[in-house]
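Each structure below appears as structure tokens.
Just so it is clear, none of the values below were taken in a lab; they were calculated from the coordinates. The shown structure was predicted, so the numbers you read here are calculated from the model rather than taken from an experiment. Cβ atoms are built from the backbone, for glycine too; each structure is taken alone.
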Structure I
Amino acid sequence: MNPDLSLLQPYPFEKLARLKAGITPPAGRSPINLSIGEPKHPTPAFINEALLAHLHTLGSYPTTRGMPELRQAIAGWLTRRFALPSGAVDPETQILPVNGSREALFAFAQCVVDRRPLHPVVAMPNPFYQIYEGAALLAGAAPYFINATADSGQVPDFASVPDAVWQRCQLLYLCTPGNPSGAVLDAATLQRLINLAEQHDFIIASDECYSEIYFDEQQPPPGLLQVAHQIGNTEFRRCVVFHSLSKRSNVPGMRSGFVAGDAAIIEDFYRYRTYHGCAMAPAIQAASIAAWNDEQHVIDNRRIYRQKFVQVLEILEPALPVEVPPAAFYLWPQLPVDDTVFARRLYAEQHVTVLPGSYLSRPAHGCNPGARHVRIALVAPLDECIDAARRIRHVVESL
């Protein structure tokens with residue numbers, strides 16, 4: 001077996017299952033799960049219809065590059081969403097469809113990390129999406145955790161990273177908007193990171209899967225390619241973005257997303273994926289085209305999340321330090337007690353499941369930035385979110 005497999009830590013939801021083991025929650029309380037970022041809003045009917053209308057394509061092998069029509073739809077969406085000039089993104093050389101951003105984020109490190117230098121580094125935020133860490137370890141690199149805390153505005157403290165680490169860095173994972181805090185990297189920060197990548201010759205992989213869940217319609221979160229183009233990096237050198245329909249269009253089971261950016265990197269990633277064998281099914285591609293070409297359902301989706309945040313915060317604010325995040329659908333409150341103690345008690349007393357923040361982070365640089373936090377995913381229907389908020393408040397007030 002690959003010896004690096006032994007370096008992988010249990011996934012957060014494995015830890016959560018162990019935390020809840022042996023507990024019998026009250027039978028009179030209906031279960032409410034706010035631990036996993038799985039959208040529960042209905043999938044738009046037109047996406048379902050496009051999928052069903054193309055089931056006859058299951059008799060054909062898909063290509064790794066995907067249909068030209070899908071890449072064109074993605075290029076058009078990127079251009080509209082991130083205010084890029086027409087033709088700024090080449091659908092032939094700068095876009096690859098992927099089966100959800102998760103598999104691509106993992107595979108990307110396997111493609112781009114060079115094991116030959118001593119001690120290559122893959123840098124990432126902390127707290128983080130655990131795929132980044134696992135991808136780094138199995139690519140033969142050392143994860144370097146960049147803490148995101150209240151003191152840094154819940155964005156990674158990039159200024160704290162020593163030059164010696166940047167010099168060893170081959171890949172920097174970003175998550176903007178962030179999981180779990182919803183914090184957004186502003187254009188100035190993205191510009192500094194692009195300049196650092198040029199200076200130290202590393203690649204930026206920007207996970208932007210939450211980019212379409214935001215709450216100020218006049219201020220959508222900026223993207224890495226958008227900022228690269230604004231500062232004259234029109235070829236997107238060293239810049240690759242990862243997007244997904246899961247959150248944007250409420251189709252997590254469809255496993256549809258894309259990577260886009262630097263054409264030379266995309267070409268190597270294409271070669272890797274040809275061997276990896278992860279082409280997107282033609283029917284999924286057809287449904288994805290329909291999704292990327294429609295924006296109204298995304299606007300409607302944001303409106304539902306806004307409504308949930310307003311009503312949930314009205315209940316929780318007297319008991320917990322909570323506020324509407326800039327983006328994403330999570331609350332990330334600091335607790336008066338240990339996060340695992342709180343999560344276990346909430347499940348035992350109220351049958352509500354949340355994710356301990358320490359399961360999403362690692363001790364680094366003298367602290368664990370996820371400790372004494374929980375991630376609350378407001379993905380359930382509105383009435384369940386309101387009910388859960390009342391139960392959470394009850395437990396907080398009883399501490």
Structure II
Amino acid sequence: MSEYQYYEFRAVDRLLTREEMSTLSGLSSRATVTPSSFINVYNFGDFRGDPRDLMGRCFDVFVYMTNWGTRWLMLRVPSQLLDDQGARAYEAGDVLSVERAAGDHTLLSFCYEGEGGGWEQGEGWLPSLLPVRAALMAGDERALYLGWLLGVQLGTVDDETLEPAPPPGLADLDDALEQLVDFLCLDDALVVAAGEGSDARPTRSLATEDVAGWLDTLPGEEKDSLLAALITAETPTLALELRRRAATACRSVVPANAGDRRSVAELRERADALRAGWSAEAAHNEAVERARLELEAAERRRQRILAMRGKASVLWRKVEQQIARRQARSYDAAVSTLCDLRDLAALEGTTAEYRDKLSALCGAQRKKTTLIDRLRAAGLLDAEG
């Protein structure tokens with residue numbers, strides 16, 4: 001069986017130079033290289049480049065998927081837009097790592113190694129995960145907690161370890177974070193358990209009057225310099241930096257709750273309880289649905305039997321005709337008709353007459369063992385009948 005390895009790199013904050021594109025083309029003759037991306041699929045062989053090195057120098061997002069279950073996401077974030085020390089609180093071995101990269105950037109690596117991921121095509125994942133990077137740069141640390149939670153799931157975090165302070169909003173993930181959960185094959189029960197210890201998502205909207213008040217505190221020279229940088233786009237991430245500064249100054253971003261944090265063992269226990277509850281609920285719902293379907297089927301049969309009133313003699317002749325064909329399918333049809341006659345007799349109060357006729361029929365057809373066996377299997381005859 002051939003291998004499948006999917007590599008996709010994306011530059012977000014700037015376009016690649018011609019020299020960089022030429023270098024990338026030299027790494028693989030089959031790669032698709034554009035001013036903002038590098039994509040390659042390997043069915044045989046391996047990529048000659050170093051993803052970490054390329055991320056450190058050229059790209060902002062990287063997705064890697066294989067047919068043996070590996071899923072790897074790397075995000076490069078300007079260090080001024082990420083609290084490195086705070087991010088390291090979420091590290092979980094190789095599952096989630098935080099490291100400094102060239103050009104005053106921080107590299108976040110999320111890696112799933114397991115059999116549960118199954119084989120999916122890699123195309124389409126990177127665009128769906130792009131908003132995760134933007135959210136991190138805006139101060140949303142939920143992706144980091146989910147990366148740490150994957151370490152819990154894969155056993156790289158000890159049971160006695162306390163969880164990092166859960167960021168607000170873990171119980172209300174947006175579409176991009178839901179995609180991250182799916183990409184990392186995170187256990188739904190663990191995600192829900194984690195959300196139970198998280199505060200509600202705080203509002204991130206900034207009131208114009210609050211921002212104006214913050215701007216009044218800045219020296220005139222600094223405001224002029226910032227405005228010039230925004231107009232000339234000297235710093236692509238400057239708008240985000242200013243928003244973070246304003247949010248912090250206006251106290252619109254509520255810090256993660258550092259109250260009663262749970263141990264990994266407690267999270268696992270809660271996830272187990274959730275799974276058991278979901279399983280019981282699913283079994284109950286399945287039983288209710290099965291009972292509903294059985295009632296509907298019984299009612300349909302009752303209506304069908306009601307429509308047969310007064311037709312018993314016709315049906316008995318039909319049984320004789322079906323048996324006379326001496327075919328397996330016609331025997332099955334005869335048994336079905338006899339079941340209808342049984343239920344019809346119960347409805348009309350002629351069960352004794354039905355039994356007499358069935359007994360006479362079996363006596364006349366006793367040499368047809370295939371038919372007799374079918375009647376017995378259908379419950380129309382007892383074991384000795």
Structure III
Amino acid sequence: MYSKLKDFFLNRRLTLFYLVGLVALISAAQAYFGGLKKFQAEAPEATYTQYNNYIIFKQSFVHFIDGKDLYSLYPEEHWDLYKYSPTFALLFGGLAWLPDWLGLLLWNLINALALFLGVRMLPGLELKARNLIVLLSIVELLTSLQSAQSNALIAGFIVLAFAMMERGKFLWACVLIALTAYIKLFGLFAFALCLLYPQRWRMTFYGALSVVALGVLPLLVVSVPHLASQYQSWWRLLQSDYVPNVLSLIGVVRAWTSLALNPNAVLLIGLVLFGLPLLRFPYFDNYKFRLAMLAMVLLWMIVFNHKAESPTFIIAMVGAAVWYFSSGLSVRARNMLILSAFVFTSLSATDVFPDFIQDNFFDPFSVKAIPCIVIYFTVLYELVFKPDQLAHS
């Protein structure tokens with residue numbers, strides 16, 4: 001029975017394609033038919049859809065073409081602020097005109113299939129390995145899609161960009177990374193992958209061109225002053241949105257030690273650590289080193305992201321799964337770490353664990369974030385101090 005299940009999920013090309021599509025369909029139906037919810041206990045009359053994030057994205061396009069400030073509150077339409085770029089608001093117009101049930105389903109499918117395509121296009125790995133990466137990420141994919149979030153799209157585009165770089169399609173790789181940055185700014189750090197290739201200067205040009213082109217794309221429908229004012233509002237919002245979440249590295253330290261770390265100091269340390277593997281340039285021509293760098297970038301984006309929350313961990317979990325197949329550690333050590341990530345990161349917020357454990361242990365101690373933090377520092381150690389081990393893994 002076990003061998004048949006293993007063959008069904010890991011050795012067939014289309015099984016996981018259908019599975020991620022089913023996850024997108026279930027999450028969309030769950031949100032669309034889930035009724036209304038409230039976000040403020042003190043204002044019970046204010047209720048919103050279960051797919052509130054999708055409504056935020058959809059209405060951002062409406063607000064943008066109507067000349068309204070994207071970054072103001074619109075409590076009569078949705079809860080919370082729009083926090084992405086004007087470019088993303090424009091691009092979401094491709095879905096905004098559709099009825100919610102169809103737009104939400106397509107949005108979830110775009111996220112799920114981008115991740116699937118990115119992983120399946122990874123070179124240098126057997127089909128079994130690529131399918132296992134998808135399987136290890138499937139619970140986090142569901143968590144992200146249940147909130148109609150964009151995190152699976154970001155993870156998928158970054159992995160796909162890496163696959164494109166490996167195939168010499170550098171322009172498309174840079175466009176994909178630039179797109180992630182216009183969704184969430186930390187996508188910019190994926191441009192560091194360009195430094196691993198001899199064509200780094202060409203990619204620097206492609207990257208700059210992509211960022212500029214996507215940045216001015218909204219001028220197709222709005223004036224220069226209007227777009228400039230939107231970017232100014234976005235910048236003000238980003239500056240004010242700096243309270244760390246409990247699942248960030250800062251939040252984990254506070255949960256376990258009661259220490260309130262300075263976010264700027266933590267980010268500075270994170271930037272220094274991020275740059276250390278890039279000093280090991282003699283190893284850039286080794287595929288396992290580059291694959292480990294991809295894993296490191298995906299994990300770093302969440303470990304040092306002060307706004308990390310449960311739906312963002314699809315990015316880190318993909319990074320952890322990619323690390324598993326790039327690591328030079330023993331099989332036993334890798335199995336232990338990836339299993340802890342699957343159990344305590346992916347399953348910790350599900351009904352596998354009773355509310356008593358979640359409320360009294362997992363939530364107060366930010367357990368969900370810990371395995372990804374451990375794996376991040378593991379891959380960092382391997383990249384900086386054990387690159388020969390990666391080369392021979």
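Out of I, II, III, which structure matches 1.8 when distance in nm of label points 7 Å out along Cα→Cβ at positions 88 and 368 is calculated? All intermediate terms of the calculation are to be shown ahead of the outcome.
Values: I: 4.2; II: 8.6; III: 1.8.
Traced to structure III.
Thinking of I, II, III, which structure, once relative contact order in percent (Cα under 8 Å, 6 or more apart) is computed, gives back 11?
II
A value of 0.00 was computed for FRET efficiency 1/(1 + (r/R0)^6) of positions 8 and 360 (r between Cβ atoms, R0 = 30 Å, to 0.05); which of I, II, III is the source structure?
Considering all the candidates, the number was obtained from II.
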(request) Assuming -16500 is helix-only ellipticity at 222 nm (-39500 (n - 2.57) for each DSSP H run of 4 or more, over all residues; to 500) as calculated from a single structure, say which of I, II, III it is. (result) II
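Can you spot which of I, II, III the value 5.0 was calculated from, given it is distance in nm of label points 7 Å out along Cα→Cβ at positions 240 and 328?
Details: I: 2.2; II: 6.8; III: 5.0.
Structure III accounts for this read-out.
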